Each structure stands twice: as C-alpha cells, then as structure tokens.
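Several structures are given next for inspection.
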Structure P
Amino acid sequence: MKSPEFSYFKAQTMADVFSALQTHGDTAQILAGGQSLLAMLNLRMANPKILIDISGLESLKGIQKTGDVVRIGALTTHHEVLSSSLVQTHVPLLAQAVPYVAHLAIRNKGTIGGSLALGDPAAEYPAVALALNATLVIQSASGERRVKATEFFISLYRTAVQAHEVLIAVEFPVATANQRFVFSELARRKGDYAMVGMALAISLEGQTIRDASLAFMAMDDKPILAPHAMKAMVGQPINQQTIAEAQKGLDADLHPAGDLLANAATKKHLSRVLLSRALMQAGATHV
C-alpha cells in the first residue's frame, strides 16, 4: 500500500516545531527516524495531514552523564545507544536490550525518542524505561515537564505526550554496584517482534534480593510491571524456591491476549521461562 497524502515541514528550531504544532494541532505528526511511522503510513494505520520533521535538531541528540543520571536525547539513534560506553557502563539494562531492536539498517536510522513516544507494547525501550522507572522529558512552547515511566505509557500507542508537546529526552538512573540487570526476549526470528520479553533489575545485599523491578513487553496494550512477582523476590535469596514463588506471582500479574505470534497460554509459559532464566543469570553474575 501507499501512504495517504500529507504535507511536509522541516523544522530548523524547536520554535518552528511548536509553531507548526500550534497551527496544525492533532492533525500533525512528528517525524524523527521514521522507522515505525513510515511503515504505519504505508499501512494506513496513521493519517496525518502534515509531517513535522525534527531530525535535524542537534539539541535533541547525544548522550551525557550528569551526577546519577544518564540523559539521552530523543534523536539519538539505536546504533549510537548501542555503541555508547556511557550506556554500557551506567545503564547496562539498556545496553542489553538494544541488540534486540529490529535490524542493523533500522538501528542506524531509528531513534530512542521515536520508539518511546510511539509506545509500542512489544518494543524493547518502553520495557527498559519502565523497569528502571526512567524519567521522560517532554517540552512544549510553555516549557518542560518530566514524567516517570510508570505514568508515561497509557495504552496502545498512547503516551503522556500531548498534541502540542514533543518528547525531547529520556533520563535513566545510573546503575549502582549492588544492582544486577537482565533483559531477554523470545522471537521467532532475530529482529522480529517478540512473542514475550522482560526487563529485570534487582538490588542485592549479600545473597538477598533487597529490591526488584520486573517489566514485561508484548503482554498487554502497554509495557507492564509484575508487582506480585516482584514482591515474591524481595527479601529472598536467589534460589529455586524464590524462582518458583516469583513464577506463581506472574499468574496474578499477567493476563495476555493471544496474537499472531503466540496464544495467551504460550505467552504465560514463556514469561515463566524468561523469569527463571533471568534470576539464575542474575544469581550466577553475583557469585
């Protein structure tokens, strides 16, 4: 299929962006890397009257560490995230997730902000942001506001970004020495959308889990936390009994619907498998 007709505007400044958004309202669509949007246009899943291209805005690019936060500009590409020593050192969960993002050509052009703003429930970055409770930085003509990941993802392709706003950056907390991270997903082929995926962050005190954050992707209409499984881990050592109790918690946390990739029962089974593998990996890393 071919995309519907639309106008095109190349923004030179953020002021240009906000002026265009004010003029066109919710008939406008922000274009960053375009790796998801262009496909959605061709499938007629999106029908904007105008595309506002922000890809040339240098202020929205780059990765920097300030204090206990790593800030990544919205226009930073997947490849730049993957090759960043700052991300590898200070946000290891994100570093683990990026290789799962689509294919090389898409990673060279697609952006972290585009992925987060789209809010695809099967995408890697939203799950990582949720597991780490990252801060999403949103800008409008009147200024910036900051939204935690737990409040950012609302439903299918719906986030806290409003029609007059632009996601400009995401801030991840710097990992501490006592934390362990595991990202994992299962897909039919490398680069395909995951049947199920998960992002795990735990804090250890000796052999005991003191804090746990577990997010799943491709299990609902947005990335979701698994609070019952998280509660089952806290205060426990990493062993088979803890894994079994955390897996039981998933029964209360996850209520997936079947899709073209896997039915609901398969998704629930795979979530238990991934959680078991992740905790064993985290335990082995600690030892």
Structure Q
Amino acid sequence: MFKGAIVAIVTPFKDGKVDEDALRKLIEFQIANGTDGIVPCGTTGESATLTHEEHDRVIEITIDAVKKRVPVIAGTGSNSTAEALRLTKHAYEAGADGALIVCPYYNRPTQEGLYQHFKMIAENVPIPILPYNIPSRTGVNLLPEMVAKLAKIKNIVGIKEASGSIKQMSDVIDLCGDDFAVLSGDDLFTLPLLAMGGSGIISVISNVVPADMAGLVDAFVAGDLVAAKALHHKMSPLIEALFIEVNPTPVKAALYLMGKIQYEYRLPLCKMSDANLEKLRKVMVNYGLIK
C-alpha cells in the first residue's frame, strides 16, 4: 500500500507560529519532484513541540494541499495510548491515507505492552497503520517477532524500521511477507533495504533532494542497479551532513540555505553551531544545491 520515496516533511515556523504558506510550498516542491508520499508531524516535523491544535492543523493543511495526488501518512504517535488514539482518529476523520505511530517513548513498555498499544489503536480507527520503530529515540525496540504478530491485524499494513540493524530489517521482511510494507527510517539504508525486499524509505534527505531519492527507488524498481548505486553514493555525503546534529536541525538549516523556510525551531531545538553550519554549507555547495 505504501511504497517508494516518502518524505518526512519538516514543519516550517515563522515568528513562533506554523508557517502555513511555506508548508504548502514545500508540499508542491515535493510532488513536483516525484515524491511518493508525505508524512507530516513525524520526528522531522518537530511533532514533540507542536500543540495539539497545531498538530491537527498541520495534518489538515497537508491533506488539503496534497489533494490526493500522493498518500498522506499522518504522524499520530504518543507515549500515551489514549493520546495516540485521539490523534489517529483526527487524522482518519481529516482524510489521511494512513497513520505513522511511533513506539511509545520514555515509559519503555514491554513487547506485550507495545502489542496492546498498537492493537488498541488499530481496532478503534479503521485507517492503515505503520508502527515506527526507532529505539535510539524511544528506548524500546519493537522486535521482529512482535512485528509479525502485529502484521496479522488487518489495518497494520507495514512498519517504518529505524532500528539501525540490517539483520532486524531482514528478519522483519522474512517474517511478515510480501504484503507488509517495510520502509526504512534511515536514508543510508534505502538501497540495502530495497535489495532485501523492502518497500522504500520515509526520508529526511527527500526534504532537500526529493528527485534524487525518488530516482534511486525508481531506478531500483526498474532494474537499473547502476543508476540506483550512483544515486546512493551521490547522496551519502549529504545524508551524513544532514545528521551532523540531531534531526531535524540540519535539514531545516539546509532548507533555509535554499531559501525555502525561515531558520527557526522550537526549543529545546536550536540553530546549528557555526562550525557545523559551515560544514553543511560546503557539502551543499559541492552537491550543487547552493552557490
């Protein structure tokens, strides 16, 4: 159901508020450059610092701007099952095509607790759901055997896998079957995951170079491994630069340098150090993104 190069889109701010005009322009930039789907209110969208009203509004803006041209997979996760359920219900009622739900963070539930969390939401909201496994942020790892158990729930249709383990990604693919979408949560793993039978990527770098990430996936699907490999190596230095500080700090700085958004974050995130900003600038110049 969900495949290809899907962008985890940033949330632009202006004078402390969501910059709705800039967000709509970013969405048009994505669609014009071949992006296969859009995820608002993920980690890259600074969901942790959005108010509930802003969270709902960003999803509504995205759905309205996309106009069904590509799927919208709304970020609706929380470490409270009740809150995640409310957010997911809103996304469904607003017209989202799917929901990306991060494993509950900080409270570190057991595997059974994770299962009950996702089961509760899936049984109460008839929307396609992708759990999001990112142990480095949540403190808990959704194991392949539990993913396979969740895959038996009708509307849990895939996973965003960001464990950082190729073996874990491979195990999930082996256990869950061809109808279950395994999407990388790490740009650098896109090509290896596709080679193992994965479905695509929910990407940070697509914010900056959507055509290249979409081109990598399209080339692989077309059987042009030479082109896919070339794009992988072309993007690798930029991927590294975009994670020189915690995401989404560098990617928002990159979009600012490209003239697409204001250079603005919500605390506790803040602007990059001068040294790291200069490193990012040099990589972008070498890539041909800025002069």
Structure R
Amino acid sequence: MKHAFLLLLTLFNASILFAQTKEGLVELNGTQLFVKTTGQGEPIVVIHGGPGMNHTYFLPHLNKLAKNFQVTYYDQRASGRSAIPDTNTITLQTFAEDIDAIREYLGHDQIYLLAHSWGALPAIQYGLEFPDKLKGIIFCNPIPFNKAYDEEMKTAQQNKMVGSDSTDRSVIIGSPNFKTGKVSAYKKLLLLSFRNSFYKEAHFSHLHFEMPDNYMAASQALYTGLGKELSQYDYYEEIKKFSFPVLILQGSADAVPLRASQQAMENLPNATLKEFKKSGHFIFIEEPKKFTHVVSKFIDRD
C-alpha cells in the first residue's frame, strides 16, 4: 500500500511538472530559437556548452531544479533545433542579445544564468552587456576565461586517455556512416570525446544528447561566425565589473584546471567557489544531489 501511494505521488508530481512545461521554436532577436521552459519560481536560464552542443544533455539531470524554480533551456543559434542564421550574426554579442530576448519573452525583469562549460562565455558577455538584468550567474564547470590554459587542458585530457580511445576513434572515422556524413557517426565521435571527462567512467553512460540532421551545416556556420572570437579572448579583467553574485562549481577531476576558476575568484567582486571532489566535467550527472542543493541554496540565499 505504501509503495502504491509513493508511485501515485510520483506520477502526480510528474504530471504537474509536465503541465508547467512549454517548448517550441520562438522568433527572437532576428532568428528562431528553440526554447523549453519547465517549473515555476525564480527564473533560471540554462546555457549549454559547445559551441555546437544543445540543451538535451542536461536532461533529465536538471529536472529536480524545476521543482522549485522556473528552468528555461534553449538551443543557441545554429545549434540543436534552433535555426542557422547568417554567419555575420553569429557572435558573442548576438548570443548575449539572444539571452536577453529570452528574458523578455519569459516576462522577467531579472534572471539567473546557469552556464555550463563553453556556455560561460555567452554568460560573461551577457553580464557585461546587461548587468542590471541579472540576479546572478552560476558557472558550472566553466572553461577558462582566456586561452592561457589551453595547453594544460590538452595535456590533462591526453593523460586521461586509454589505449582503446584511439582504436575506437579510428573505428568510427573509418566507418561507412562517418565517410558518408551520417549524423549518427558524428554523434558517436562527439560522445567518445567526453568519455574521459568523468570522475568515474561508469557515469559516462548517463550522458545523452540529441543531434539534429543539420549538425554539420550548423557547426560550420558556428565556427565561421565565432572563429575570430574563439581564437582570442580574455575576460579575467572584464569580470571585475560584475557586482551581482556569482557561484562557480568545479569538478576536481575536470580537465579544466582548478587554477582557472581560482583566478576568476580573485577577479570577481562577489563570488563563491564550490569544488566537487567526485566529479569531472559534468557535476550535475556525477553528484546530482549536491549540485541541486548548492544551486538551490545560492538562489534562495535571500
């Protein structure tokens, strides 16, 4: 009887969450962006990594946040289910403007940003362009804010590789599907690149994402538009301007060096750094309870 009651309660909660979920393509800032909103409460806009990934790898791992907050996912322009605009419009400036267009679409004066990995750069750009629209930024496994750590990260990634990695990579690249440009083969290759990004390799099986059929065209557009900005950037001085609160979440087993986040801490006026000892680059997968608790506490701090 107890188990039946718990099952009914779970289904009831799930039905409420489903009823609060809205998703689809929305005309925003001169392009079509895929936006998915779920839950109610303080608004959190989630910025995915990449460039070229999409929001789907956050699911279902961030669902618990939607029990207490309004969580909005979106696919960046030329990513996921969003449209591929003219490459001249694919800049960090327009990425920031897209986020603000989403804020207006949601009807909020201010929002929180939860930015994972490369998503840190659009989040920083938003903070520089629209500081009065932010309640705070949560950087989750952020990439370094300049290029100085590139070699160190490359070495860390190489040190984690095992013999089977190069073999598996060769098999994928040599497959008929890869040679004919099948998206399924590129998805396997991209997933393989993340296999050593975890504290425990077994957790890799919990990483899932969808890849659209236009992935190759979208990626080409992204790197054409962002190429120059990605080759040279340094935000460590700029973030000294941030007066809003910032939370940095860092996995101890991440290839991104802890020193990069510590440098950010030194320059941010109002920031907290939380290290996750049993996580790599995807702390919301490896330590979900701690992740949800820390993020919730940051947002509910007032």
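So here's what we get for this one:
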| read-out | value |
| --- | --- |
| With distance in nm of label points 7 Å out along Cα→Cβ at positions 80 and 224 derived as 3.5, matching label from P, Q, R | P |
| Structure from which -12500 was derived, helix-only ellipticity at 222 nm (-39500 (n - 2.57) for each DSSP H run of 4 or more, over all residues; to 500), options P, Q, R | R |
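Read-outs: derived from the displayed coordinates by stated rules, not from any lab. Being a predicted model, the structure only gives us computed values, none of them experimental. Cβ atoms are built from the backbone, for glycine too; each structure is taken alone.
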